[in-house]
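Below you'll find a set of structures to go through.
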Structure I
Amino acid sequence: MKQDNIIGVIILAAGSSSRLGFPKQLVQFHGKPLLQHVIDVTDSIPLRVKVLVLGAETDEIKKQINTTDFKVVINENWNEGIASSIRSGLKAAQDVDPELEHVVILLSDQPFIERNNLINLIEVQLKGQNHATYSEYENEIGVPAIFSKDVFKDLEKLSGDQGAKKLIHRDNFEFKTVKFDKGIFDVDTQVDVDRLKQYE
């Protein structure tokens, strides 16, 4: 992976996990919380800027997570939807390095994310000079995804529960996808937690 591009990462972990009843960021998988797993995966890649966005249950989460290399941002408006966390995270990332060229966006509840998934995303993005490169699973596109600075303004305009997938409907928006079949599995309910235990 090229070292001369200024790439950042934003992990979105501000939601309240209302369907689960306790913070899904702290669901245990392979001996560590899901959020810690995502942090550790991103820490294995030489990214210039690392931002973690927290919101609901911040104190409880911070007690159990090692965020040493990350700038932690508290999104007080997390209940407005995911777009507020994207905006908060992007502002923080640009504050850390105003020359930021690309930003990777991840969630905290995809247990099967691995280092290679992120490297593949980044390499496709840099090679193609796309506005964005998304993960693809079961004919859907989603996160993890990486965005160029050309669309940072568009990310800043998202609102409510609008995720960054909305940008594909913008005129002249150029994007590619990278297969991540296991990305379809995320954790929202107790049923998901029980299913996850089968992979321990």
Structure II
Amino acid sequence: MNARNVLIIDDHPMFRTGLGLILRTALEGIAVQEVGALHEALAPAIAEPAVILLDVHLRGLNGLECVAALLGRWPAAAIVVLSADATEATARAALARGAVAFVPKSDTAADIIDTVRQLLHGEFARQPVDAAAHAPGLTPRQQQVLDLLCQGLPNKTIGRRLDLSENTVRGHVQAVLAFLGAPSRTKAAFEARRRGLVD
């Protein structure tokens, strides 16, 4: 297996091509293969990938049903499920079927780049299935940021904890404040505790 191969499986050509371009630009020396369907991914011409970015909604097929087939072909591959559906049920199903991570498509490009970079360097720990639990309306990553924000941690420290850039954390904090209708971090923490979103 080439430890620098990334395979994108997504039936939206614009998203697939855009993500491939972003990854090639951000991660030096990687090879990116792009296909729109499972049968294309399993074709003999496709080189064994180290990381697979798999969309949930493929034409005529639920991407979650592809996880077993992909792992059957490439047992060592790390599968990251991408979806516009950031519900807890979808995230749990992806992780339970063997994906190492679930990343909502609403996450920033920097989040996806960070995840792929860590996987290629063997630095990413598989998300536990219960990591899919998050407040309705928040992505799993935003829930993590909220948890750390409520501990009083600044953006730089949150970024180090989650292996994210400070700019990416700032974007998640803004989304969390908007979701909670809070004008400040202090009021966001108060509102999150009032709603029972954090311990």
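Each value in this text was obtained by applying a stated rule to the coordinates, not by laboratory testing. Not measured: the values here are computed from a predicted model. Cβ atoms are built from the backbone, for glycine too; each structure is taken alone.
For the structures shown (I, II), distance in nm of label points 7 Å out along Cα→Cβ at positions 54 and 174 is largest in I. Source structure of the calculated read-out (relative contact order in percent (Cα under 8 Å, 6 or more apart), 25) within I, II: I.
Kindly point out which one of I, II the value 2.4 was derived from, the read-out being distance in nm of label points 7 Å out along Cα→Cβ at positions 86 and 166.
Working: I: 0.7; II: 2.4.
For distance in nm of label points 7 Å out along Cα→Cβ at positions 86 and 166, the value 2.4 is produced by structure II.
Highest-scoring entry among I, II, by FRET efficiency 1/(1 + (r/R0)^6) of positions 78 and 182 (r between Cβ atoms, R0 = 30 Å, to 0.05), is I.
Given a value of 13.2 for mean count of other Cβ atoms within 10 Å over residues 62-69, point me to the structure among I, II it was derived from.
Numbers: I: 13.2; II: 17.0.
Computed on structure I.
Structures I, II were shown, and log10 I(q)/I(0) by the Debye sum over Cα atoms at q = 0.11, 0.16 Å⁻¹ at -0.51, -1.00 was computed from II.
To which of I, II does the computed value -13000 (helix-only ellipticity at 222 nm (-39500 (n - 2.57) for each DSSP H run of 4 or more, over all residues; to 500)) belong? Mind dumping the intermediate values first?
Details: I: -8500; II: -13000.
Comparing all candidates, it corresponds to II.
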